[in-house]
Structure 1
Amino acid sequence: MNSTLDNLILYFIPVFVLSIGAELLYARARQQALYETRDTFANLAMGIGNIVIAVPMKLFWIWLYTQVYQHRLFDLPMSAWWSWVLLFFGDELCYYWFHRAHHRVRLLWCTHSNHHSSERFNFAVALRQPWTESFSAYWFWLPLPLIGFHPLAVIAMQSISLIYQFFVHTEAVRSLGPLEVVINTPSHHRVHHGSNPRYIDKNYGGMLIIWDRLFGTFEPEVERVRYGLVHNLDTFNPVRIAFHEFAAMTRDVRRAKTWREVWTAVAREPGASAAR
């Protein structure tokens with residue numbers, strides 16, 4: 001396996017920048033307020049912070065995946081096309097459960113909520129990546145090297161998925177017709193970023209939407225999306241964006257009177273804390 005595969009996202013940074021510029025021109029031509037300067041700079045700051053933390057952390061995950069791979073159940077040849085097809089669907093299933101868990105478990109939501117904290121929806125929002133998610137996310141992919149997928153192939157597929165997902169963060173594309181049935185599209189992902197009651201905790205898919213349809217978490221875009229959190233942040237400070245939910249969870253734990261309330265504040269779904 002080529003060791004450069006785990007750096008795919010870094011190679012695409014110029015493409016991301018050009019895409020943001022093109023969307024800005026599109027918004028200006030249509031006189032749409034898709035971007036807000038302070039929000040965009042906050043997105044970029046979050047993205048840079050994520051890279052600073054995630055790149056060295058990826059070395060740990062490659063090491064851990066390699067240790068698991070030494071005990072693999074099967075020898076899957078990554079030179080065979082069908083191995084990549086299997087890896088694609090395996091990666092999508094792991095991503096679905098990673099994403100769903102990071103919405104439904106308070107401790108995990110503390111890190112993932114950063115990505116949902118913008119009240120805008122554009123390509124720059126795709127760069128609003130959590131600073132702490134590289135500590136909690138990659139565990140969900142451990143079954144893949146155990147099955148027999150090469151660790152660098154697993155990392156590469158994760159990167160391909162994230163590159164694809166950058167392009168679903170836009171309001172410029174309304175519908176992709178029949179493709180909406182199978183793949184994750186801007187319409188589906190707008191729903192995922194919505195704080196409308198009917199949209200909360202829906203459409204977890206990465207490149208595909210089939211797992212949401214199968215596991216009952218799919219919701220079509222039927223009403224105008226209200227972006228952001230249920231309780232939005234009144235700040236563009238990247239440090240506060242990164243750690244606001246950790247601070248809220250800590251306050252709930254301190255106010256808890258029983259171990260059950262501590263468990264609720266940390267491990268149940270966001271908003272379930274009896275201490276709130």
Structure 2
Amino acid sequence: MAIQISDLNYIYMAGSPFEKLALHDVNLTINDGEFIGIIGHTGSGKSTLIQHLNGLLKPSSGTITIGDTVITDKKADMKALRQKVGLVFQYPEHQLFEETVYKDIAYGPKNMGLSQDEIDERVREAMNYVGLSEKYMNRSPFELSGGQKRRVAIAGVLAMRPEVLILDEPAAGLDPAGREEILTQIRALYLERKMTVLFVSHSMEDVARTAGRIIVMNKGTVAMDGKPSEIFSRAKELREMGLDVPQITRLIDELRARGVAIDNSIYTLERAKATLQMLIAKKEKKEQGDATC
């Protein structure tokens with residue numbers, strides 16, 4: 001499902017002494033089926049932006065169109081919208097409340113008025129999507145690990161079968177193993193469902209290895225928008241905005257500073273490894289050629 005954001009502005013506590021412009025003239029086109037990473041320092045407008053996409057916040061001005069629906073229209077059906085646009089908040093496990101995993105995941109479909117058979121089908125489907133075994137169905141969600149709780153929370157959104165999935169820092173606070181598990185499942189889900197995914201993160205590594213497009217927010221505006229290779233090749237500008245770059249990008253920058261002729265758009269370990277192996281092979285071949293002269 002495509003999203004069109006036009007001239008979006010949002011003012012917190014308008015008319016009060018604490019008035020703050022949180023979003024300023026944001027214009028974005030998000031195509032159906034894209035996997036987009038949204039990055040930016042704290043207070044850059046990331047969370048404010050995504051909360052507009054399922055109607056949690058109403059813009060001070062501007063329009064948002066999702067599919068064929070102008071959601072900023074006063075007559076827009078917000079209940080129907082929230083079934084199509086699923087938002088997973090940061091630390092979503094804090095919102096778990098039911099006695100069992102099954103009941104927690106079934107909560108959304110039940111409120112949609114679906115039959116018990118349909119609810120059961122959706123719960124099992126959602127658990128499968130996030131890699132949770134059915135043996136957990138009757139377990140209390142509060143007995144699970146942090147990563148498993150996160151999966152239950154995401155499954156609860158997926159059980160609504162949204163066409164757009166928005167995740168706010170889905171790996172925040174998890175240990176390395178839990179982080180790897182949740183990111184792998186999100187990527188696998190995207191590849192299987194071909195849904196539109198927006199993924200907010202502070203981790204440059206996580207965004208670099210999962211997103212096909214990156215939007216950089218800064219001071220409430222879109223500062224950059226492009227492929228990961230394009231964004232991370234602008235390391236100096238990112239640092240000036242208070243952002244870091246992937247560790248691999250820092251390594252490549254250091255090699256370039258030392259005179260190594262290597263592409264500055266490399267941002268993943270796999271590509272860095274392949275490029276360095278190629279450079280080493282070329283050097284060895286040249287040295288062998290020089291030795292035979």
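Out of 1, 2, which one gives 1.00 for FRET efficiency 1/(1 + (r/R0)^6) of positions 100 and 228 (r between Cβ atoms, R0 = 41 Å, to 0.05) as computed from the coordinates?
Details: 1: 1.00; 2: 0.55.
It was calculated from structure 1.
Out of 1, 2, which one gives -17000 for helix-only ellipticity at 222 nm (-39500 (n - 2.57) for each DSSP H run of 4 or more, over all residues; to 500) as computed from the coordinates? Provide the component values of the computation, followed by the final result.
On the way: 1: -17000; 2: -13000.
It traces back to 1.
Ranked by Kirkwood radius over Cα pairs in Å, which of 1, 2 sits at the highest value? The partial results should precede the final answer.
Details: 1: 19.7; 2: 21.0.
If we compare Kirkwood radius over Cα pairs in Å over 1, 2, the biggest value is for 2.
Can you tell which of 1, 2 yields 24 when relative contact order in percent (Cα under 8 Å, 6 or more apart) is derived from it? Let's see the in-between values first.
Values: 1: 24; 2: 21.
Only one of 1, 2 returns 24 for relative contact order in percent (Cα under 8 Å, 6 or more apart), namely 1.
For structures 1, 2, calculate distance in nm of label points 7 Å out along Cα→Cβ at positions 68 and 244 and state which one comes out highest.
Working: 1: 3.3; 2: 4.6.
Result for distance in nm of label points 7 Å out along Cα→Cβ at positions 68 and 244 over 1, 2: largest is 2.
Given a value of 22.2 for mean count of other Cβ atoms within 10 Å over residues 116-123, calculated from one of 1, 2, which structure does it belong to?
Details: 1: 22.2; 2: 15.9.
Going through each structure in turn, the value belongs to 1.
Bear in mind that the values in this text are calculations on the coordinates, not laboratory data. This structure is a prediction, so every number in the text was calculated from the model and none was measured. Cβ atoms are built from the backbone, for glycine too; each structure is taken alone.
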